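No lab work stands behind these numbers, since they all come straight from the coordinates. Just so it is clear, the structure is predicted and the values come from calculations on it, not from any experiment. Cβ atoms are built from the backbone, for glycine too; each structure is taken alone.
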Structure P
Amino acid sequence: MDNEILFLERQKFKQWWLWLIFIGINRLFSFGIFKQVIGGQQFGDKPMSNVGLIVTTALTIVLTLLFVNFRLDTIIRKDGIYVRFFPFHFKFKHYSWDSLTKSFVRQYSPLTEYGGWGLRLGLFGKGTAYNVSGDKGLQLEFTDKKKLLIGTNKPDELTETLNKVGQLKQ
């Protein structure tokens, strides 16, 4: 069956320090609402209005919920590679094997090569990267000389799959 999934990986942001920041900010603003709006005491030396505090708290909660839903999905099928970085991509992007000159798993430096994690534009011609954690990824180089790196936490399984479909090209 041509539609058979040969490799599937779903990744989410799992960095503890990131979640600690989100939780801290949300707790701070929630405490501000409790103290100022419910308790009637000003929150801080230069408090914002009750409406401003409520709107800011709501925005931080919405941003946290949005971040919770960020995910990187990678699928390999016989006809190519499918990738989606939700919520930036609602549909999978398909890259056929014919459009690639290279496809291999490599170690990379998220900070120095791409400036961090997420949907990133590489520095110094490194191309685009979709990554959420770690330092290993599927490097794709296209016939038009563009480059894309897709982060993975399953480098061995990914390499094995590329070998099986005869698409491990370095």
Structure Q
Amino acid sequence: MPGVVRVLILADTHLRSDRPGWLPDALTEEMRVADVVLHAGDVLDRGVLERLGRQAAPAPLHAVLGNNDGALVGILPETKVVDVAGVRIGIIHDSGRSAGRALRLKRRFPDCDAVVFGHSHEPMATRGEGDQLLFNPGSPTQRRMQPRPSYGWLLVEAGRIVDHRIETI
């Protein structure tokens, strides 16, 4: 893929296929321009996972198991590493306590340029050990203590992250 690759980052969507409601319209539109979609867990069920995959298409969807994804055990991995235009991105749902997070994620994903995670619903982007980007997009559907629901973008080109941002809805 020449040029900038747009990586849409989601986590903690907490949607159920047997209940009404879906992603906010603004985010649905954003999925149409993504080249890759990463989901850091708490998808909840297979129907939602399949719908997300259809919505992302033709972009690939890479997702990991969250603590509320009991219905997806054996379908989604607990962690995953993807290569996007020469950038290695680790994905995990729960990164653990904030104390020691940077070192813990560097040990878990030693060869990754970035680690995407969720669980807390608290958006953040910071540099960790060895300049590894630690990125939590927050939640587009359950803001909890945050002022607005959120999701994230990584822009990747020629083996490096050229931009990263958290968007609010």
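Which structure, out of P, Q, was relative contact order in percent (Cα under 8 Å, 6 or more apart) calculated from, if the result is 25? Please list the in-between numbers first.
On the way: P: 21; Q: 25.
So the calculation was done on Q.
Can you say which of P, Q returns 2.7 when distance in nm of label points 7 Å out along Cα→Cβ at positions 7 and 111 is computed?
Numbers: P: 2.7; Q: 1.5.
Of the structures listed, the value fits P.
To which of P, Q does the computed value -4500 (helix-only ellipticity at 222 nm (-39500 (n - 2.57) for each DSSP H run of 4 or more, over all residues; to 500)) belong? Please list the in-between numbers first.
Details: P: -9500; Q: -4500.
Going through each structure in turn, the value belongs to Q.
Compute FRET efficiency 1/(1 + (r/R0)^6) of positions 63 and 135 (r between Cβ atoms, R0 = 25 Å, to 0.05) for each of P, Q and report the one that scores greatest.
Q
When distance in nm of label points 7 Å out along Cα→Cβ at positions 23 and 95 is calculated, the result is 3.6; to which of the structures P, Q does this value belong? All intermediate terms of the calculation are to be shown ahead of the outcome.
Numbers: P: 3.6; Q: 2.1.
Derived from the structure labelled P.
Identify the structure, out of P, Q, from whose coordinates Rg and Dmax of the Cα atoms in Å, for residues 71-158 alone was calculated to give 13.2, 37. The partial results should precede the final answer.
Working: P: 12.0, 33; Q: 13.2, 37.
Considering all the candidates, the number was obtained from Q.
Comparing mean projected area of the Cα convex hull in nm² across P, Q, which is largest? Before the final figure, lay out each step's value.
Values: P: 12.6; Q: 9.1.
Structure P gives the largest value of mean projected area of the Cα convex hull in nm² among P, Q.
For mean count of other Cβ atoms within 10 Å over residues 87-94, the calculated result is 11.2, so let me know which of P, Q that is. Don't jump to the answer; show the numbers that get you there.
Details: P: 11.2; Q: 22.4.
Value 11.2 for mean count of other Cβ atoms within 10 Å over residues 87-94 corresponds to P out of P, Q.
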